[in-house]
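There are structures below to look over.
Taken together, the values in this text are just the output of simple stated rules run on the coordinates, not laboratory data. Everything numeric in this text was worked out from a predicted model, so none of it was measured.
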Structure P
Amino acid sequence: MPAVAERLDDAIASIVIRPVRADEWRRWRDVRVRMLREESRFFGTRWEDALAQPEESWSAWVADATGETKALFVAEEEDRWLGVVGSFLRVDPSEAQLISMWVDRDARRRGIAQELIRAVATWARARGCNTVCLFVQETNLAAQRLYEKAGFAPTGDREQLSRRRGFKLLFTAPIEDLLA
């Protein structure tokens with residue numbers, strides 16, 4: 001097993017996980033539009049709706065996510081954004097919610113998603129949370145496996161998708177399991 005861990009470490013050694021800065025809203029918009037165009041069936045927002053958003057909305061969204069209650073993170077390699085994730089504090093102050101996870105197809109299987117999840121967990125723990133939750137579409141089996149590998153477990157709760165047929169499933173994880 002150590003050989004696999006060493007290869008994984010080599011695969012992500014050149015990647016930096018960091019918060020998105022307010023002045024990077026155009027890059028966030030471009031990645032978000034791309035992820036919705038390429039994999040719209042797995043996200044609640046439609047590509048067409050994202051394209052129609054004015055620049056002010058994108059700028060405000062990213063600026064709002066640089067505060068204490070919301071965050072956006074990017075996985076960056078040599079100025080190329082390979083993945084993104086967001087989080088916000090829920091009404092229950094012990095919970096944070098992970099949202100908008102995406103990793104470029106060409107960068108998958110390098111451990112980037114796991115590192116983005118760790119960034120959310122670290123951010124949430126610093127705000128006093130002890131649990132991270134997320135919703136994943138029931139048809140997105142690959143994402144469900146990824147989240148389970150990271151330490152999440154399905155709760156059995158599900159919600160109807162708002163814009164299409166099907167359901168999204170609720171997963172939760174103790175922060176300490178995500179950081180183990």
Structure Q
Amino acid sequence: MSLSSASPDRIDAVAGIAAGSPLDVLRRRRDKVRDGTQGSDAVLFDAALPADERQRRLLLALHGVTVAAAPALAADYRARTLQAGADPALVAQIAGGEPAVLASPALRAMLDYTATLLLRPLEGDRAALQALEQAGLATGDIVLLSQLAAFLSFQVRLLAGLRALSAAGVAA
């Protein structure tokens with residue numbers, strides 16, 4: 001049995017898709033994609049990660065979806081970030097879309113890179129990667145950050161598509 005046949009996923013929750021609705025039926029036609037999306041979320045934000053790493057990933061996700069103007073996702077990531085124990089003042093700063101100067105140059109560089117990949121992916125070039133290296137990120141951290149940004153971009157576009165379908169008459 002697939003994950004999606006057992007329960008709603010995070011996208012269903014964020015998009016407000018009711019069980020049995022036309023959008024739910026449509027999404028369940030592609031259980032493999034649905035399960036992959038939920039599985040990626042589970043791996044990227046695994047509760048078994050060290051607390052500081054999980055919080056950092058959630059902060060980056062919050063920033064990415066905030067600057068990408070995805071308010072439903074931003075609300076979800078904000079709640080998840082606070083639930084993970086992140087500093088509420090830092091969460092509020094990042095949720096505002098324009099974080100002030102942060103104590104960590106590495107976090108600032110990661111926030112900038114995440115926003116770049118979501119808003120202007122062609123600018124995620126060699127110079128952008130070098131800025132991450134100069135901020136102290138290892139190659140593995142840069143790869144993970146790029147994967148996270150790609151996942152966020154997918155989530156933003158998936159929700160936009162679901163909103164368009166709903167507006168076109170496919171009820172949530």
Structure R
Amino acid sequence: MVDNSSAPSRFEIAPPDPELKRLLPLLGTWTTQEHTRDSVLGPGVPVTSTETFRWLEGGYFLAQTYDTVFGDEPAQKGVNYWYSDPEAEKFRIIFFSNNGNFTEHGNRYEGEAAGGKLTFQGPARFQYELDADGSIKLNADGTVTVAWWLCGEDGEWHPWMRNTFTRTDG
């Protein structure tokens with residue numbers, strides 16, 4: 001009889017990628033009230049958003065729900081799933097919302113930590129500053145700032161808005 005007690009289980013799962021720890025400061029519920037700039041989408045408008053981040057059980061995916069209003073438009077509501085792709089050394093986001101059908105190009109972001117920033121690119125581009133430990137930086141007042149760009153008709157990224165999120169859950 002062979003003793004298999006020390007053999008790894010074929011159902012054994014690797015732990016979550018340590019890179020996901022960079023996202024820990026986002027956990028909780030946040031709000032912002034800002035204004036977009038004029039862009040390929042039209043004149044700048046007020047924007048309000050409430051966003052909640054939580055780990056899915058197991059810690060492999062960060063789930064983000066959002067309720068965002070641009071000007072007088074109906075609220076955009078959806079969910080983003082953030083995860084790490086260790087083989088590509090990238091972060092990835094896939095999202096689903098009430099403002100259109102899913103498309104491979106339109107509902108995915110790819111992110112990379114480099115130069116003290118965590119930058120994602122997809123239908124838009126957004127960026128968080130990183131702290132000395134490489135995690136998303138909390139400002140001195142506990143807020144988090146996100147810079148956004150849109151691709152212009154010239155094919156270049158142009159600043160679109162800068163959101164400062166305030167934690168609402170303590």
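Have a look at P, Q, R and say which one yields -22000 for helix-only ellipticity at 222 nm (-39500 (n - 2.57) for each DSSP H run of 4 or more, over all residues; to 500), as calculated. Structure of origin is Q. A value of 1.00 for Cα Rg over 2.2 N^0.38 Å, calculated from one of P, Q, R, originates in structure P.
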